[in-house]
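Scrolling down, you'll hit the structures one after another.
Laboratory data are not the source of any read-out in this text; all were calculated from the coordinates shown. It should be emphasised that the depicted structure is a prediction, and the values quoted were computed from it without experimental measurement. Cβ atoms are built from the backbone, for glycine too; each structure is taken alone.
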Structure P
Amino acid sequence: MRAPFLITKEEILKFYKTVNPITHKGLQGHALIIAGSYGKIGAAVLASKSCLKSGCGLVTVFTPKCGYQILQITIPEVMVFTDENTNFITHINLPLAVQAIAIGPGIGKELGTQKALFEFLRINKSPLVLDADALNIVSENQSWLGLVPEKTILTPHPKELERLIGKWNSESQKFQKTIAFSEQYKVIIVMKGAPTFIINQTTVYQNTTGNAALATAGSGDVLTGIITSLLAQHYEPCQAAQLGVFLHGLTADIALPQTGYQSFLASDIIDNLGKAFLSLDK
């Protein structure tokens, strides 16, 4: 494997889009976040809030009924559609045209949710991010990967990656297997870790931002929201993944002097996104 391309500020600025001063929310993209189950509505909150805070004009969340009040109260800026089921997703029915969709944070692996994911993958044509439980379900039903659009972004942490590609004996074997998987299914894989790598078939990118503060619950849900937001804003999928991981890591670099490693929360990523964007706009 040749040396990875480094994701630096200089590289990001080659494709980073500044906001048009006369834009409106309808031009800034509409994203859909399909997330949450009983006890894990927080994942839907984190993903949808980070999606909005990354410049998306409109964000809609699809969640079980138990998430309705939580989302409406915690993030009044997002729109909420609910499943007919109270505790988990069983049927994804949305009369919406959106520019990008994320599915998986906190959805669980109930049989009804697995069926709903299959039906969704069968009919979806929108640019897509697969994360968390959506990846775990697909790992057990790998033929479903044939249903995902080309350039779909997968965001596995190490254990989710292992479920997808199988165990590895060395770092080089991990990369070989991930590249082969990316080539076979024509998907982009964000290998979350320290550092985070992005695999786009035979091309590998290495992120240069971030620190150990990001090793905290909900950090991945926030990353999913950021990447989905950028996809909805018409970034190419590989560019959305690169800019997403760069900004995500940069927030931890910005916040660390105030929070330290131990007291940094996933919410702090969201709180520092504005400063991260401002550092690119300078």
Structure Q
Amino acid sequence: MDHRLTPARADIAASFLKGKVTAERYVDPVDRRCIAPSAAIRRDASASAGMDDQVLYGEEFAVLEERDGWCWGFSRADGYVGWVEARALSGETFKADHKITALRTYLFPEPDFKKPPLALLNLNARFLAGEVEGKFVEARGAGWITAHHTAPFSEFAGDFVAVAEAHLGAPYLWGGKESLGLDCSGLVQMALAAAGIDVPRDADQQEAVLKEIWDDVTWNDERDRGDIYFWPGHVGILTDSEHLLHANAFTMDVTLEPFSEAVARIREAENPVRTIVRPPF
């Protein structure tokens, strides 16, 4: 089992893993909702521990253990296991029906853009819609959001590449998946999610999934917009036949660069292209 997606330790494991893993005790997950704009999923119960993923506003985190202000469990959005600060989670859960479609948008206390905002929400954050007043829609129990920055779950972006391009210049952040900071696989995951395509968190996991559902064009010399390139530990998106968009630790941001230059530089680090997939649409 992939430890990143397996909520099990020697002392505790999720009840649905009983009979599959050995642990001292098995507990039922308790879903809690993220009430922060985003919350880090960390490797240990410490603010100084490394971040591997995030839960966004409105996403649910399934809690298996809580201690010293931290919750251990897994994200319902992509299954990633780790620790989240308890103060970022609410015991109140709801069935969200709307999402944020803008790169970022403010949550206001009233349907009035002159009021001091409560929070800055990110693309793909989710909420339960309530009343509509003027240009605002209510996020029940939270505040008001500009309506044209939102959409019901049934609506999707028509071009995931355009969604990724909107992140150009966003800073690189390991484990991040928001426009204020994200890594290579976070960029791909968020762009595809906006288009209604759910993929796992990390590049190798995305590679395995997309090879099954998209066209494998690894040995095709022709390049096209929307092709997704995978290297060991890295992933990027072609915006056209000559340019690669990717969040990377070389420029420390989401950058658009000549495809040939990027491939040559990455190859120098002994990381040749491993897989290329192309969307069947």
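When distance in nm of label points 7 Å out along Cα→Cβ at positions 59 and 139 is calculated for each of structures P, Q, structure P gives the greatest result. A value of 1.16 for Cα Rg over 2.2 N^0.38 Å, for residues 107-202 alone, calculated from one of P, Q, originates in structure Q. Structures P, Q were compared on Rg/Rh (Cα atoms, Kirkwood Rh), and the highest value belongs to Q. When distance in nm of label points 7 Å out along Cα→Cβ at positions 51 and 67 is calculated for each of P, Q, the greatest value falls to Q. A value of 4.0 for distance in nm of label points 7 Å out along Cα→Cβ at positions 11 and 187, calculated from one of P, Q, originates in structure Q. When relative contact order in percent (Cα under 8 Å, 6 or more apart) is computed for each of P, Q, the one that comes out at 21 is P. Each of structures P, Q was scored by distance in nm of label points 7 Å out along Cα→Cβ at positions 27 and 243; the highest score is held by Q.
When FRET efficiency 1/(1 + (r/R0)^6) of positions 195 and 251 (r between Cβ atoms, R0 = 30 Å, to 0.05) is computed for each of P, Q, the one that comes out at 1.00 is P.
If mean count of other Cβ atoms within 10 Å over residues 171-178 computes to 20.4, which of P, Q did it come from? Attributed to the structure labelled Q.
For the structures shown (P, Q), FRET efficiency 1/(1 + (r/R0)^6) of positions 179 and 219 (r between Cβ atoms, R0 = 30 Å, to 0.05) is largest in P.
In this comparison of P, Q, the computed figure -4000 for helix-only ellipticity at 222 nm (-39500 (n - 2.57) for each DSSP H run of 4 or more, over all residues; to 500) is attributed to Q.
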